[in-house]
1. For mean count of other Cβ atoms within 10 Å over residues 160-167, which structure out of P, Q has the highest calculated value?
2. I have -14000 for helix-only ellipticity at 222 nm (-39500 (n - 2.57) for each DSSP H run of 4 or more, over all residues; to 500), calculated from one of the structures P, Q. Which structure is it?
3. Out of P, Q, choose the structure whose coordinates give distance in nm of label points 7 Å out along Cα→Cβ at positions 312 and 336 equal to 3.4 when calculated.
4. Here Rg and Dmax of the Cα atoms in Å was calculated and came to 32.9, 112; which of the structures P, Q was it taken from?
5. Can you tell which of P, Q yields 9.5 when mean count of other Cβ atoms within 10 Å over residues 72-79 is derived from it?
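Laboratory data are not the source of any read-out in this text; all were calculated from the coordinates shown. Here the structure is a predicted model, which means the values were calculated and not measured. Cβ atoms are built from the backbone, for glycine too; each structure is taken alone.
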Structure P
Amino acid sequence: MHKKFKALAAAAFSLLATAAQADVTIGISLPLTGPASGLGIPMANYIKLWPTTIAGEKLNVIVLDDATDPTKGVVNAKRFITEDKADIVMGSGASPVAIAMAAVVAEAETPHFMLSPAALPAGKDAWAFRIPQGNAVMAYAMIEHMKKNGVKTVGFIGYTDAYGESWLNDFKAQSTLLGGPQIVAVERFARADTSVTGQALKLVAANPDAMLVVASGSGAAMPHKAIVERGYKGKIYQTHAAASRDLMRVGGKDVEGAFVTSGPAVIPEQLPANHPSKALATDFVAKYEKVYGVGNRNQFAAHAYDVVIILEKVLPMALKKAKPGTKEFRAAIRDAMETMGRTVVSHGVLNYTKDNHWGYTTETGLVLKVVNGDWKVE
């Protein structure tokens, strides 16, 4: 009996080990501290609301803080790949960190769900898929709004990092394609800077029809306030990285009237009944605010909501080809992403292909206006 018991125990242990190996392991690096924590914390908040299983497989989710530091992001990515044997790596919410992680994840031939609109060199994103909207798609919505409002010239102030430069380049390219306004002054600042007085003075002196601020979270309020405090009276635009209440909380009356590009997730009540994302955006807001309080919806938490929609579509496809924990499964996830077809999420409409790992269509972007400390769809 003793030998039989040992044999049964060994068999049971073997079955448990097999089940554990079958878990879908997801390693997520987020800026939970540092300058981009205003992006990472809401994402982490929604990840806590994720289902524990998808397509009958348990999700083994590991979230680590990268402190908005590219070096730390790389360390996290290496850990996910070598120690955790992740089937998918996600992050970071900060573009410079996501870019630093990309090479490590690609070398391991592991799907990389970027949680920022990080631009990679041509041919370097074979394993990387952006979950947020690309800057070009959001610039499209912004430029169309500028054209309707008679904006001919723009002053630019943005981060000195990948997010700032990508927006500058994409805005210029889209404006040329759409016959939009011309950038007449360019200023930059670091994420950690606490003042942009000199840059604001130069921009105000150029007197463009509008200003474009490229920054994120609460950090987007500082340059906005500096421009207003130097007497600028024109229109001020912000990017989708500023589509959170932190902008209004920190900016106060100085950000009244600001125009902010955003996905539809943060204002489902104002979407028309036939908007493709209305139902999902409404569901996101209900689930998030039930736990975190009314009025706390934001662009970034909604990206974590949309990840679940994507996983629910691609994991069943990948599981038909291979088991979790294998190279074949990772490849199957990538193939599923590229062939999943038109997919509506809370932030718009996705359609990844082999040649397009940005996904979002031009029906995605909206322009919001800050009116009495709240959002109003333009």
Structure Q
Amino acid sequence: MNYTFQDSTELPLQRDFIQDLNNFIEMAKKVLPLENSAIELSEEESEEISSLETRIEEMTRFGKDIQQYVDQRSNGAENKEILECRNAVMDVCTEVTNRGLKELSQKLEQIKRESESGIYKIEMDLLNNLNPLFRSGIYGSDKAYYVSMSDGALKGILKASFSGMEYTCDLTYAHEIITVREIYGELFIPTWTKAGIFSKENKVKMIDVSDYMITSMNYDGDKHVDLSFENKKGEQRFKIISDNSTYQIYHGELDVTADETLLRSLTLDSVAGLVDDVKKYVELFIKSQTLKQILLDGKDAVRNNEVFDCLKLIAEQYGDIVRESLDRGYVKNEITIKIESSDGTRTEKYITKEEAFDQLAELGSEGLELASILGVD
């Protein structure tokens, strides 16, 4: 597919932007009411918690005041009846105060538990609804991948950042287990071995690592990659560390690239090919991606009810493309792109400013603000 504006200028990103924009609007219509319900729930329960805490403080203070007053009135008394009365009053006061404080404390803890449970459910709903957008619709994010074998299958974590926003996703991959051969092809690593009938001498031996499994793949999205492999029995391992076009290769504890003799037997083009193919695999062969956390300026955006602020950042990104589409379009107030398929078929997709605005306006002031940022107001 080739994506262009209406005047045939290529889009800055080769994506179906109209679909992404529609997805963004639909997602906003789901998550903003959810976030507002979380804010309302938090405010209501904060008031109830504050009220209970005030009652606990008043009860505690009242009990202390009664005891202090009785102590003062009976100070120096020697009369048996007065002392018995004093002790009885103190006992009853302590009993009633403790019972009241216990009941209030139990109610406070119950409300806190229910509040946490309710807010947690909304947070999970928010993350589930945001997941499709963060899976594919955040343009230009800096991404880093951390993949390893867990419970016999490849699983990973994606950490990405964009304009002060960071997000983390759990990943699963198309293959539970994948070998060097499956991801790249044949690969041989040189190492030393003892050879000779009468006297053992060190000789270079080429080890076929093509059927070694990948056990971890870490890629910073730019230049740094480190890869670990082991054979099926887990007895033999090798590792590749790459920074741009430089490589360190270890077979077990042996640094192959630090040995000039071994280095001469190493086909660096094959190593580079494997590293490139692993980068592509890590990025393109994701089976599932689940959003786990969003941070804004280092703080939990979902827990702190700052999802709307995150949407505004994304809307700024989309707004640049909306404005360019309007500038390059032939029909006023239509956001249009052209799509050319591999077979040469050409189609156009569009959404009018009015359609986008009307949908966002349903959300009230927040929707109107998003419409303004997107440039559809």
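1. P
2. Values: P: -14000; Q: -17000.
Structure P accounts for this read-out.
3. Working: P: 1.4; Q: 3.4.
Only one of P, Q returns 3.4 for distance in nm of label points 7 Å out along Cα→Cβ at positions 312 and 336, namely Q.
4. Values: P: 21.9, 90; Q: 32.9, 112.
Traced to structure Q.
5. Details: P: 21.4; Q: 9.5.
It must be structure Q, since only it matches.
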